[in-house]
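Structures given as structure tokens follow.
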Structure P
Amino acid sequence: MSFDPFSFERIHEARGRAFKIKIETSSLPEDYAKYDRLREAIWRFPEDHLAGTRNLMCENFLYDGSSLFLAAYCADASGAFVEDEDHLVGFTYGFTGTRDKSRGFAAPGNLWFYSQYAGVRPDFEGYGLGVRLKECQREILLCGWGVDEVVCTYDPLTGVNARRNVHHFGMTVREYRVATYGAYGGRLNREDVPTDRFFMSWNLNKPASGPEAKGIGFPPEARRVFSVETVPLRDRSGACDLEVVRSEDSKGDFPVFLVQIPADFYRMLRETDVDDPDIRRIPLDWRLRTRRVFQELLRRGYQVVDFVRGAGSSPVNGYLLGKR
């Protein structure tokens, strides 16, 4: 089956808007600066730079490198697609790597793809673009590159990423990494909260689960690790209810453990960014407690088998860990 990267385009429609997803094919270095500016609009941490724009062009697999750039453009008011920076609303970027470093690039079966960035402009969140960009990435890697495994990292306390990566795509947690990126700030991180990450593996031959389940609930046999209380606090925006862990218990040999995480960790980071040390340390407490539990359960042979969301007006997010 032949694959022409220069003609690859997919249309995504959601909530009355249309988007075009395509491979970046530009041969002009200045065109690659828009990815760095979009990255800054999404993460808002200028200290973290992509490579220089000329190098980004050379990294593109259509030229000299092994990097894949996917861009998502929104249609204008007339329904036409204009491929300029104003209409660039999402992107993915990654490159080819190897599983077994001692074998290097000698065998095609030793290749995998490291997905480094996947982001959507804040004003275009909620259109399903994150999932659609990953689906297009999967299609290109399988059909055009012959690569069937993707690896990536994400913050295990972020439910929106867990639902996509674990529940929807069925990615596997390979390991828990502590403070992966050091001190990292911006809109989606805070420098006083360690940047722990799950290192994930995505088998591209495994079908996704389809549309995300809504309120699928928790198995009755699941052992809840955390006792969590939602408490009213005076935080950055004023009055707010946030989850606080009161106790934890991951002892015993149960078929399934439920490890709850905050309903919205990004919001928690923002709202607790205050001077009061008791409020400020709430997300840090979540980080340290979940780190301890995940490391212990993974060491004992448990694996993340799903991510679920309970029903109700205040849904509870949680990972299910069992032994396979």
Structure Q
Amino acid sequence: MDIKVAIIGSGYMGGGIGQVLALAGAQVALADTSAEIAQKNLERLLEESLDFESRGLFPQGATEILQQNLSAAASLEEAVTGAQFIEEAVPEVLAIKHDILRQISAAADPSAVIGSNTSTISIGEMATAVTNPERFLGVHFSNPSPFIPGVEIIPHEGTSQATIDAAVEYVEATGKETAVVKDVTGFVLNRLQYALFHEATQLVEDGVASPEDIDTLVRTTFGFRLPFFGPFAIADMAGLDVYNFCYTSLQTDFPERFATPGILTEKIEAGKLGTKSGGGFLDVPADQLPELIAYRNEAYVKMGQLLKELGPAPLNNQLAK
């Protein structure tokens, strides 16, 4: 990836994003509130890389690549000069982001794509501080950014298609996967993540199960599937009629919280019951089902083998033994 990138905010998230882009070949300049902080974070990132290399988490030679491609700028202005892509990764405070985006707009090339790593703040609200706001959008990496493969791309209403295309190209050149979503509260990632957490806390508060038992069930049942299949693929394979029946059962005690989604009812009324009918949310052909099941079974077995190899997570003294 032969481009120049500026990362504004060189802390844990910004620094990790810088590593990702630099390892993909971009020339990446880190900027922070002072040149000293940017330099200190650069040194930390190089030390991290050596550790990651030694444990096989980064490829051999990664630190040398970072030494060539990653640098600390003396100022924000220096970092963004000549950059084609600029990623803002400063604290989640709208006033701070507005200030930084104004500084970026004043110093950067007018055509430079500007992304924000925000996970909570409206992209449209931030865009008001950007000159030429059509080149601004959300580019939301997840923690830890070197190792989580998915990135949300979040245009606001005024973002140009050329900007979306460029952001997708830059991110996917690093080996990440992108999903373009609308600028709504929580975007997609956090809407889903916090919905699960909310229901989990309800179960604890109601005395149904302990946090430990809920975590066990999530990671060993439906969570076990999620690295391979999203919720719509899982629903299609289970059968949308089965999902409809389960919603009816849940409504016995939770009529509002588990109201049947209208889009699910529409699919069933149209005779689209998932993979068994050759049509559902993803419209997988029925004759592809044996291949899909074979992949699923192999994936789950290999995931189980990997988890046994890694052993339990060291979440407490008992697990760490």
### Message
One of P, Q was used to compute helix-only ellipticity at 222 nm (-39500 (n - 2.57) for each DSSP H run of 4 or more, over all residues; to 500), and the result was -15000. Which label is that?
### Response
Q
### Message
By the measure FRET efficiency 1/(1 + (r/R0)^6) of positions 128 and 304 (r between Cβ atoms, R0 = 25 Å, to 0.05), tell me the structure among P, Q with the highest figure.
### Response
P
#### Entry: Structure (P, Q) behind the derived value 34, 24, 19 of semi-axes √(5λ) of the Cα gyration tensor in Å
P
## Note on the structure
Matching 0.20 (FRET efficiency 1/(1 + (r/R0)^6) of positions 72 and 288 (r between Cβ atoms, R0 = 41 Å, to 0.05), computed) against labels P, Q points to structure Q
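For structures P, Q, which has the highest computed value of mean count of other Cβ atoms within 10 Å over residues 160-167?
On the way: P: 21.4; Q: 16.9.
By mean count of other Cβ atoms within 10 Å over residues 160-167, the leading structure of P, Q is P.
Any read-out appearing in this document is the output of simple, stated calculations on the displayed coordinates, not a laboratory observation. All figures in this text were calculated on a predicted structure; none of them were measured in a lab. Cβ atoms are built from the backbone, for glycine too; each structure is taken alone.
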